[in-house]
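Any read-out appearing in this document is the output of simple, stated calculations on the displayed coordinates, not a laboratory observation. This one's a predicted model, so the numbers in the text were calculated from it and none came from an experiment. Cβ atoms are built from the backbone, for glycine too; each structure is taken alone.
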Structure P
Amino acid sequence: MVPSKANISAASAAPALHAVPMPTLTLHDLGRMGYAEALTRQERLVEQVRADGGAHLLLVEHDPPAITLGRSAKGEHLLAGPDELARRGVEVHESSRGGDVTWHGPGQLVGYLILRLKDHGGDVRRYLRDLEQVVIDVLGRYGLRGRRRDGMTGAWVGEEKVAAVGVALRRWVTYHGFALNAARDLSGFEQIVPCGIRDYNVTSVSRLCGRDVSVGQLKPDVIDCTCAVFGFEQVEQS
C-alpha cells in the first residue's frame, strides 16, 4: 500500500556507530556501464568482502538505461510494455534489493556500497538511514535541504524524491545502494511508478539548483560524504 501522507523527519542524523574501525574505502569508478555487468562486479566483491573484509564503493552511471524490479515490485508499476521498452533501448532486470520498481540511466549517479554489516553496527535499518544521510549531506553542499519521510526510504527535497535507496544482504555483506538523480531529464521515470509511490514526483539536483549539475560533479561529494558518514579514514582507488 502506498501511503497518501507522510511526516517529514529532520535532515540530520546522529553519527554512524561502528563495531570496528573502517579505515579504508576502496573506490571503483565504473564510468558508464550496463546494469548486468555492474551487478556481476558487485557479486564478486561481496564474496571477497565476506572472505577477507574491507569495504568498496562502486560509482556508476548505467548505460543502457535499465528498469529494476525489487523484491516488492508490482507488475502494475511498470507502465510501458516490452515492445515500447525495447524501442527505447531500456533493459528490465529483476533485482535482489528491497523496494519496488525504479529506473537507472544516464544522468543518474548510482552508488553501490559493499561492506560487512557487523563492521557497521549490524543494524540494517540504521545502515539504510546512513545511506540516506550520505545523500542528504551531498545535497547540503549544493544549498539544498534534504529530508527523509517516515515510512519511506530515500532522500527528498520538499515534496519531491531526489534519490532512491535499496539494499540487499548476502551472508551479512551489503550490496546495491542508492541512486541520485543529477540531470534535468527525468523522462525515464515516465515508464514506471517510481518506487511504487504515486503521490509524489521525482526530481534531480539540476532541477532543484536551477542549473546543470553533472554526475561527474557529484562524484567527489559522494565520496567525501560516504567517508564522513561511515567513518572511513582514507580512499584507495581500485
Structure Q
Amino acid sequence: MSAIGDAFAYIGANPDIVLGFLLEHLRMTAIALLIALAVALPLGILIARYRWLATPVISALGILYTVPSLALMILLLPYFGLNQNTVIAALVIYTQVILVRNIVAGLASIDPAIIEAARGMGMNGWQTWWRVQFPLALPIILAGLRIAAVVAIAIASIGALFGAGGLGRLLFDGLRQTRYDKIWAATLLVGGLALLVNTALLALERQLTPATRIRRAAQRQARADRRIVESAQVLQG
C-alpha cells in the first residue's frame, strides 16, 4: 500500500482521534486570527491616517515575520508558558504584517472623492468608516486574512512541541514512532485544512467585491421591475 493509502487507512481507522486533533488545530488558529485582526485593524486604520507610520511599523512587523517560528515560540515561553497560549501569541505576531499591510492597502485604494461625498451627505467619522470605507476595503482585507489563515494553519503544526496539541501532535508522534502513516495523515490534513479555508475565504472575498455587489443589486432591481410589470399586466387584464 502506498504512503498516502496508509495515511487514509489510518484516518479511517481512527476518526475520533483525527477529528479531535483537527478541531483543536482549527480552534487554535481561529483564536489567533481573531486576536490578530483585533490588533491589526486599529493599527492599519492608524497607519492609513498617519502615512508616515507605514514604513517603520510595517518594517518592524516584517522583521518579526522573518524570525524562525521555533525560535519565536521559545522566546515567548517565559511569558506565556508551555501551552497553547505561546503558539497563539506567535501566530498573532506572524500574521500582523500580512493583515496590517492589506488593511492599509484596502483603505488607501478608496477614492478620496467618495469619502468627501459621504461627509457631504452628513455622515460623521464613524458612519463614513462603517458604511463607506470598510465595505470598500473589505475584499482586500479578506485577501490578507486568507493568506494569514494559511500561514497560521501551517505554523500551528509546530505548536505540538509546546503542548498546544492540534494536528502537529499527530505529525510529531509519527516522527517519534517512525509511523509514516501518521506523518502522511497529518501532512494531508494540514494541507487539506489550509486548502479548505483558503477556498472558503476566496469565495467570500469574490462575493464581497464591489463589482459583484453591484451586479447582485442590479439583478435584484431587475427582478423587482419585472414583478412590477407583471403585476401591472395582470391588473390591466
If helix-only ellipticity at 222 nm (-39500 (n - 2.57) for each DSSP H run of 4 or more, over all residues; to 500) computes to -28000, which of P, Q did it come from? Q
If you rank structures P, Q by distance in nm of label points 7 Å out along Cα→Cβ at positions 44 and 180, which sits at the top with the largest value? Q
Starting from the value 19.6: which structure in P, Q was mean count of other Cβ atoms within 10 Å over residues 28-35 calculated from? Q
If you work out distance in nm of label points 7 Å out along Cα→Cβ at positions 68 and 92 for P, Q, which one comes out largest? Q
Identify the structure, out of P, Q, from whose coordinates distance in nm of label points 7 Å out along Cα→Cβ at positions 84 and 172 was calculated to give 4.5. P
Which of P, Q yields 1.33 [Cα Rg over 2.2 N^0.38 Å, calculated]: Q
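So if we calculate mean count of other Cβ atoms within 10 Å over residues 116-123 for every structure here (P, Q), which label has the highest result?
Working: P: 16.8; Q: 12.1.
Across P, Q, mean count of other Cβ atoms within 10 Å over residues 116-123 peaks for P.
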